[in-house]
Structure 1
Amino acid sequence: MGWLFKNESREELIRDLTKPYDTEQVSCKTIAHAICHEGDYGVLWSVAELTAKQKGALKDLAPGQFIRLIRCDLLDCHKGQWGYASLGETMHPFYFSCPLSYLDMAPEQSAEWRNKVRAYHADRAANHA
């Protein structure tokens, strides 16, 4: 996991991380995003929808087919610059504040991580009851 810092405000960084983009092989759009705070970082959770534009661009997808993935972008400010480190569900991020509704929006990539997300939210609900 590497960090990338930019000379942007927090809001500009979030806008950049969630804006749609197109390449010759794939298009991507963010269909949901939320900011949570966990540990030392702000966490930008998002569900990205990636659509294959060419055969072989995305594993097992024909052109026009799509997959949704949960992203975890850690956010931090260092010396006045905002930066991020991107993690995906398949990387089993050690962050669990992902909105529960996002689990229904993307196919499961890590059952263990999703169980910890559910436990995190159950614990929070029990402690705030």
Structure 2
Amino acid sequence: MYRKRPETTAVVRLSDNAIIGPENENDWRMYQAWLATGNTEEPAEKVERSVPACVPLWAVRVILAERGLLEEANAAIAASDNISLRTIWEYGNTIDRSSPALLALAETLGVTGEIDALFIAADEVRI
């Protein structure tokens, strides 16, 4: 029996916990033959992601844009009388999860309960 691995084509052979991927030619062929006989793998175990303490601001912008919130965030920051917030948003590289400005912005956008999920999503953005 085999179990899928999250975010990869490799599988785990349950008899010995060996990780089997296409680069393991013999084991991979045995796995493919096992599938060909009608067997299916067990689903991958869910991996709980921890919330990163800090993420790149460009990745935050990507996630906000994907969720249709970037224009609203830009407008809220531009309207802010907090010069530090405006400067960091425009020129900063990262944002901390514990930032009071982040919490205020999240409240303005109505996403206070989603900050952890937004940070995890931003941390997963790849270009």
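Quick check for you: by distance in nm of label points 7 Å out along Cα→Cβ at positions 32 and 64, which of 1, 2 is greatest? Intermediate values should be presented prior to the final figure.
Values: 1: 2.7; 2: 4.7.
Going through 1, 2 one by one, distance in nm of label points 7 Å out along Cα→Cβ at positions 32 and 64 is largest in 2.
Looking at structures 1, 2, which one was semi-axes √(5λ) of the Cα gyration tensor in Å calculated from, given that it came out as 25, 21, 11?
Working: 1: 25, 21, 11; 2: 45, 13, 12.
Structure 1 accounts for this read-out.
Here relative contact order in percent (Cα under 8 Å, 6 or more apart) has been calculated and equals 25, so which of 1, 2 was it run on? Before the final figure, lay out the partial values.
Numbers: 1: 22; 2: 25.
It must be structure 2, since only it matches.
To test your reading of the models, identify which of 1, 2 gives -7000 for helix-only ellipticity at 222 nm (-39500 (n - 2.57) for each DSSP H run of 4 or more, over all residues; to 500) when calculated. It would help to have the intermediate numbers written out before the result.
Values: 1: -7000; 2: -14000.
Answer by label: 1.
Comparing mean count of other Cβ atoms within 10 Å over residues 40-47 across structures 1, 2, which is largest? If you can, show how the numbers build up before the last one.
Numbers: 1: 18.5; 2: 10.9.
Comparing 1, 2 by mean count of other Cβ atoms within 10 Å over residues 40-47, the maximum is at 1.
With mean count of other Cβ atoms within 10 Å over residues 56-63 computed per structure, which member of 1, 2 shows the largest figure?
Values: 1: 13.0; 2: 17.6.
Top value of mean count of other Cβ atoms within 10 Å over residues 56-63, among 1, 2, belongs to structure 2.
All of the numbers you see were taken from the coordinates with simple rules; none came from a lab. Quick caveat: nothing in here was measured; it's all calculated off a predicted structure. Cβ atoms are built from the backbone, for glycine too; each structure is taken alone.
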